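What follows is a group of structures, each given as structure tokens.
No lab work stands behind these numbers, since they all come straight from the coordinates. Quantities reported herein were computed from a predicted structural model and do not represent experimental measurements. Cβ atoms are built from the backbone, for glycine too; each structure is taken alone.
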Structure I
């Protein structure tokens, strides 16, 4: 096992990795930008190094600076978390060059799966079902028109180097195609430095189902069941649950075997996710994420496997903790992403100072958070505040527990997605488990009406609870008094 690793990330995922390190007796090194100088993750780490300005290109995306921090700290490995450089093969190449272990798959695999066209070809070769579409980048509009006509509208124009739904455009008729291609090319060039785009058949009202993969360096590959990630807005996940409400043991075995085959066929190692679209009894390969996912805690909840610890063990040369036959699905888990966004204003980001904070607890409740009271959420990065995870013996108990946990979660000073999640937990459609990736759009009016009711209730609750939060001046006074007392006590003891 490593003695020390550097976490090339920030926020709650940095803390999550550090917790795994602490349990394994591994020292953790944080890197932080100007915007994160007062962050919880920098304070939690065994060692914290200032990397640079708040702009990501000058900090968390700067490979040269990160490698300097590795050398300065004496870390033996880098954990990239998710986002930022987590799926950037250049970091892997630099690590190999300098003899540093990157906790993740080989950079060749990151390269292959990062290019969606290459990934489609490799999966098709491995016998994995793929959505009908092009096998190479589009050359011109005439070619695109012919392909779209052959596949049949609607189609989806996608960036080859993309991910997270960035740049995707749905096209329902030929007149929209040119505009969609130009738009996706522009976004792809700006976001990924690669304007290559391709076309896929658009699968209407699909479920987004992903399988968690673990693979060690001895050739053992298993899946740790599936997650349902269909509740999205603009192709960004909002709520995830495990297992999927539609999954049967037979279907899990069938798709899980294909997911394992997909990972094995490309020499995958470490943790990863094979994602599928599922519609009307058919499933298709969507993409592979070569990193730990935001929603990994719900898999941990139903399997008992610490996925981040497994990542560290695999990268240090250990075998997998269990075999496929030993993986058992126990109960049901749901995760709500709590973001500093205004769900009543099209989920517009709402960074700022948290003036009151009270997280939920009790049986079956987990909060992965990177904030605290009086912390200012910077505008430079993702708006995630925390992940609220619950576990229940079945889906109904998990939903009731999530509803209770959300009612306890108080965040003042910024607008959050909590009203949205409360509305979703009341939705009769969500309760029935009839989900698809356009669920939020389809039931937008109903969800919005429920959110307004929730906001009114929340304001009444906030008024009742405000007295439990000490004003800033009182907090400072209490903090100073405690500090003075501790200094006096230490001095007295030393005498």
Structure II
């Protein structure tokens, strides 16, 4: 017996002592394995709690080498499997899942597809107590509800409640005994879009089976596949390309029985990537880095599964210069240190981020810890790197001793590059009073005036971190909108209200 403490109550559960029934032997082309020791070359999946608090662990049945997936859910009762490649389930007839629980329950299982005209369409399934329940769902039951099962990229489990249960042998299969010898038609192929490091092809072919798989090859051994409905255009993304390079893509269509069409070739050129952002020059002793090639990272992070539309790709712009390309950007979260505090950052004065907008027009950022306070990064100038140093004082409600995440938000579905995310200080641990800066700072009639005894580097920042005035002089005099500003003199800082 095992036990877990949940909400202050000790719950115990039994474990399966025998393996689930051995899956049948299918021809390689008639099974797509997601998770099973019975089949070779599974698609594989990444566990995503999606903020539900679900815990996952892989275990083996006692005395065997049979792996099973163990899940412990909370009252929220949901989680997801993010498949490591898309599955063209239209070529299959069934989805199989084995589930074991010490108590009977029911849950909903939903394939999440690249195109879902009707939204999620889960099926409710029943699990028996104390034995392996073999769940068989027909692909047709999902397509009848309007799902395009040619591009399954996630499996969603929900309405489970708080419990522990085990899953094994998750696979799609085709139980048809018919033999097909007719090849699909030669595909019609066009370039739907070209980005920096990938190209999207629009492919259309017909086949008597009702579905096709598109197989793409390109220079340098690059390959991609994608599924589609017979006679309906499907998009296939070819990744791993070099920026600013012309490629020839050769596309064939195949069916379940391995019949291949004639090939179609198209060419496309990827976009030329920008030069890297200016390298940071702060003393490493004054920096707590999250993501930057200039500094050793102070913590690790993962990209949170927050149901964002943002597509994240890490790319290299130059030697030893990696950045993130965000496409279809709406929001994004970096979960740091296992969602535990990354340390006491009370002495840090700024959060820095470099943003290169391609088509995106809006960008917000906040640390998350005890609260959050999204700050607009403006102005966001297209076609160049925009550097933002946002004073930590702007993030009201955020506990600098308890920061666990970085949240990016405000996107409109465009694309941008992201680099050099770090906290830093100028060497002083607190904002100083004007007299400590040995500066005479006055405000009147919308004017800010800074005077010092000798020539110094004077800068004025707004609370979004943008430098709004700067001078290498003994005096700075500027008109500004009403608000709160940070004035620095040779790196020493104080806050001024105008």
Taking distance in nm of label points 7 Å out along Cα→Cβ at positions 117 and 445 as the quantity of interest, name the structure among I, II where it is greatest.
-> II
Who wins on relative contact order in percent (Cα under 8 Å, 6 or more apart) among I, II, i.e. which is largest?
-> I
Structures I, II compared on Cα Rg over 2.2 N^0.38 Å, for residues 285-356 alone: the greatest is I
If you work out mean count of other Cβ atoms within 10 Å over residues 325-332 for I, II, which one comes out largest?
-> II
One of I, II was used to compute Rg and Dmax of the Cα atoms in Å, and the answer was 27.9, 92. Which one was it?
-> II
Which of the displayed structures (I, II) returns the greatest value of distance in nm of label points 7 Å out along Cα→Cβ at positions 109 and 293 on calculation?
-> II
Which entry (I, II) yields the derived value -12000 for helix-only ellipticity at 222 nm (-39500 (n - 2.57) for each DSSP H run of 4 or more, over all residues; to 500) | I
